[in-house]
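These notes open a run of structures that come right after.
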Structure P
């Protein structure tokens with residue numbers, strides 16, 4: 001029987017240079033300095049919601065991201081190469097300025113799982129995407145400014161959870177702006193993860209494995225890597 005490992009997943013690697021190879025973790029780097037990795041986790045995933053419970057999954061990733069100072073941009077379920085998966089995009093502050101972005105595919109099975117993660121960092125002049133989108137949104141009236149200087153209509157939870165604070169999704173994070181800013185770190189992260197999802201091939205013994213079943217785990221599985 002073919003062993004299950006990080007090599008059980010394959011996809012389009014054009015323009016990527018391998019920097020780490022192993023049965024548990026494989027990593028590549030792009031010419032822009034972005035990293036792409038595949039991690040195999042030998043053990044039951046600790047997601048606290050079934051993949052059929054999208055609100056529960058969003059709550060899971062939102063709460064864990066907020067606890068680490070990250071911001072949730074996207075969380076959706078999909079099927080890739082015939083397998084159920086979760087797509088998650090997060091942003092996190094970097095020093096001394098700017099943001100970096102984590103775009104992931106989580107593929108959980110009953111007894112093991114895979115994490116495909118893209119990490120893209122803002123370099124050079126940061127904040128231009130946000131500034132230009134904000135200028136347009138204010139000019140169109142989509143965003144207004146309160147008497148206290150707060151930007152109304154700019155930032156919120158992406159799925160309507162009220163009362164959230166911290167590093168929130170804002171209008172510039174919308175995928176609709178990626179074509180205008182193709183070299184931005186968020187655009188690069190989404191583009192590379194899209195390529196992985198579109199070209200992903202998974203070994204037959206993985207595809208035939210028992211599906212993930214929620215067991216009430218409490219540890220955030222995605223933080224293992």
Structure Q
């Protein structure tokens with residue numbers, strides 16, 4: 001059995017701290033005894049305890065969530081972040097923001113307990129859970145990651161997934177990989193079929209669950 005995931009809660013809503021142990025499956029998580037009420041407290045606790053999971057409320061990172069979460073990503077690259085936000089931000093903009101920040105989980109405070117429980121079960125098993133947005137144009141739920149397929153990916157397919165993680169369009173992918181746009185489109189279509197997904201957004205999510213990350217110009221993971 002795997003060791004419990006050490007978890008820090010950073011949220012002014014005390015119900016998050018006191019409620020989580022009631023929904024977790026036994027042995028999955030180990031809650032730190034104190035919770036953070038500010039971004040700086042959360043950062044200091046992370047420096048001291050190096051938790052496996054950070055449950056982070058959106059109110060603590062506004063108005064610059066990219067900068068705040070980016071700092072956590074830089075200094076604690078293996079830490080999983082569950083983002084809890086009730087801002088009501090446009091669903092597409094928020095979804096794109098979550099993907100760019102490589103959030104492991106996304107919930108709202110008023111989501112049903114069953115949804116919270118399912119989210120943490122998925123994360124405990126190495127998955128990613130992004131709640132469904134309440135819109136007819138909602139982004140798709142994360143695809144089911146099949147680790148067997150990961151071993152069957154070619155170098156080109158892995159590089160395509162890295163490009164999608166970086167948010168590159170087909171022209172930019174073609175330039176980076178030395179392919180025509182038509183070839184990129186064909187390769188992506190074949191990749192989607194192989195992974196059992198419907199498009200580039202789900203492909204980026206699949207890559208996130210698989211641990212495939214985009215590289216910057218110097219070849220470093222971001």
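Throughout, read-outs are computed from the coordinates displayed, never taken from laboratory work. What you see is a predicted model; the values in this text were computed from it and never measured. Cβ atoms are built from the backbone, for glycine too; each structure is taken alone.
When Cα extents along the principal axes in Å is computed for each of P, Q, which one produces 54, 38, 31? So the calculation was done on Q. Between structures P, Q, the greatest calculated value of relative contact order in percent (Cα under 8 Å, 6 or more apart) is seen in P.
With mean count of other Cβ atoms within 10 Å over residues 10-17 derived from the coordinates and found to be 16.9, which of P, Q does the value describe? Derived from Q, not from the others. Assuming 20.9 is mean count of other Cβ atoms within 10 Å over residues 34-41 as calculated from a single structure, say which of P, Q it is. Computing mean count of other Cβ atoms within 10 Å over residues 34-41 on every structure in P, Q gives 20.9 only for P. Determine which structure produced the value 2.6 for distance in nm of label points 7 Å out along Cα→Cβ at positions 106 and 122, calculated from the coordinates; the candidates are P, Q. The correct label is P.
Assuming -14000 is helix-only ellipticity at 222 nm (-39500 (n - 2.57) for each DSSP H run of 4 or more, over all residues; to 500) as calculated from a single structure, say which of P, Q it is. Traced to structure Q.
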